[in-house]
1. Once distance in nm of label points 7 Å out along Cα→Cβ at positions 121 and 249 is calculated for every structure in I, II, which label goes with the largest value?
2. Of the structures labelled I, II, one was used to calculate Cα extents along the principal axes in Å, giving 105, 44, 38. Name it.
3. With distance in nm of label points 7 Å out along Cα→Cβ at positions 177 and 233 as the yardstick, tell me which of I, II scores highest.
4. A value of 4.1 was derived for distance in nm of label points 7 Å out along Cα→Cβ at positions 201 and 225; which structure in I, II was it taken from?
5. Which one of I, II has relative contact order in percent (Cα under 8 Å, 6 or more apart), as calculated from the coordinates, equal to 32?
6. Could you tell me which structure in I, II was used to calculate helix-only ellipticity at 222 nm (-39500 (n - 2.57) for each DSSP H run of 4 or more, over all residues; to 500) as -24500?
7. Figure out for me which of the structures I, II the number 1.13 belongs to, where Cα Rg over 2.2 N^0.38 Å, for residues 49-208 alone was derived from the coordinates.
Structure I
Amino acid sequence: MNEMIRKLSERTNLGLLVVTVLLFGVMSIVYSHFFTLYNLEVIAMGFVQEAIIALGMTIVIISGGIDLSVGSVLVFSAILVGLFLKAKLGIAVSIMLTLGISGLIGFANAVMINRLRAHPFIVTLGTMTTVRGFALVLTGGHPVTGFPEAFSYFGQGYLFNFPFPVVLFMLLAIVCHLLLRKSKYFSQVYFIGSNPDSARLCGMNVERFRWVIYIISATLAGMAGIITASQYISANASFGLDAELRVITAVIIGGASLSGGVGTIGRTVLGVIFLAIVANALVQAGIPTYWEKVAYGAMLVSSVMLEQYFRYRRTGVAADWRDFMLGGGG
């Protein structure tokens, strides 16, 4: 039994899994309408954009980096696709152009991290502010509307009786999981995250790998922005507020380490499910929505502290505060 539990813990965040199941069970008992198809769809659709972004964020955090610009890329891409659609470029061309520009933002993040040797936190913080500023400039603070009706499918349509965004997320999660597990190229993210200097000595091109993962992260954020615009049939500069907080919280709660080298897609999916249930539980209980930020912040800080504690228990070496606050980009 102990061996079975150990193996299960290696594949999933066992503690989080137990808490998630208990929370789901309690909510199902207290609120009879909680465990219904309608509410389950509400739970899934309420967090699917952040779930898609969390896939790319997982890879970035495993590599030892972080990407604070994803929320701004979400709103920027929602506005871009709306402007392209209003310019009569067509749905396919508008989506491809938006994803391409989103990927360029990720590429710019990686170039600045590599060339400036700056911490990803600082670089992506600057990008976050700049990109959201551009979103305000493009719209003048006004919503973008007038999308073609067919565009609504990406945010509101169904595929095999499942919401299309949820199906898309599941497919992307499977692809990302297989890339990290089966691809020799992407599996090196664990080595790079654990020790980038040793990775370079082993012949890995750390700088080029950063290009790839930050492009993936920004492109997935752009995809989330397109889905958001499709879901609301509009685009507004207020979209994506605090999205990066929710995404990072989901990834860290799922067991990824801010120190790099640790994390899986499966655990991130579990973290996303947990936060989605928590958000819905707060609504069901009638708790004001602004308490969500308190809950997310508390869970993020608690997860980081627990991760540092368990790291100390594994290695016997306590992390220096300067490594946490001022660690270099590698």
Structure II
Amino acid sequence: MKSITVKFALCVLCLIFTLFLITFTAGSSLARTEFISIGTGGTGGVYYPYGGGVAEIWTKYVKGVRAVAEVTGASVENTKLCDRGETLFGEIMNDVAYQAYNGIGKFKDKPQKILGMFEMYPHHFQIVTLMKSDVNSIYDIKGKKVSVGAPASGTEYKTNLILQEALGIPYRDFNVFRLSFTETANALKDGTIEVGIWDVAAPTSSIMDLATTHKIKMISFTPEEIKKIVDKFPFYSEFTLPAGTYNNQDYDVRNPSVWNTFICNADVDEELVYRLTKAVFEHQDYMMKIHPFAKYTTPENAVKHAAIPLHPGSIRYLKEKGITVPDHLIPK
């Protein structure tokens, strides 16, 4: 009798232990934290602080998510990282997005597995030299030392399209430097280069810093040059940078503009993308404290300026807000 009682007690203990393990495992699963990495850009541009703001919002307002912004080479690198699943989220320019999704241009026959989440803000192609320079037009860069942007960045990508393909100014016509925004500003200061190119929201910190210590000159595109660019690449549009954007810039500057898309890997869970998209739009006021251009991060612009189809999770949120998503932005 005593043996039966002991066996019964052992069975009960085993049952309790099994139930404990099941409960603990289930609880751990439910409490599991999703770690998210966002591909941004260099610290001298807007991508990094903007991505940092998104990471803070996701960590604070999306249950079970911890996000961090990673310094990267920006658009092209972010696209490749996202396609490979190394960082599931990233910030890229729409010219890169369009060609990457469709497998054309530098991504010829290699379409990337990406979808859009929302539109961020427009970028402006800013060509900067010092006031003492004899560079007064885009064609004056021939023979000069020119920073075309960091390797695998959206700036370098756009520089290639605009100069070589649209305006017929091949890289062989000038001395090419591939520098980050901060490196470009420093190289202009010390005379290592004569011209720097930024494709970034304005004003940007690295140009502002340069303009506080040196008198700068910003090169404006002519209407004919803008037309050539837009005719060749319709995802670009004309933008006028108003006088006073930077110190001692007392004239308007005409340049080609492109929007930026916050992307994700196409296989990311719909429910997660829905919650992440919702958090960004519902805390836009916080994003605007990071950079005033976040005022463009709206549900309406998510469809108005998108260059590639949107993720089903983003589409779900937009439809809840009464936004009509056109057929060409719905992934097949």
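1. Numbers: I: 1.9; II: 1.3.
Across I, II, distance in nm of label points 7 Å out along Cα→Cβ at positions 121 and 249 peaks for I.
2. Label of the source structure: II.
3. Details: I: 3.5; II: 2.2.
Sorting by distance in nm of label points 7 Å out along Cα→Cβ at positions 177 and 233 in descending order puts I first.
4. The read-out comes from structure I.
5. Numbers: I: 32; II: 21.
Structure of origin is I.
6. I
7. Numbers: I: 1.18; II: 1.13.
Answer for the origin of the read-out: II.
Where a number appears in this text, it was derived from the coordinates with a stated rule and is not lab data. Being a predicted model, the structure only gives us computed values, none of them experimental. Cβ atoms are built from the backbone, for glycine too; each structure is taken alone.
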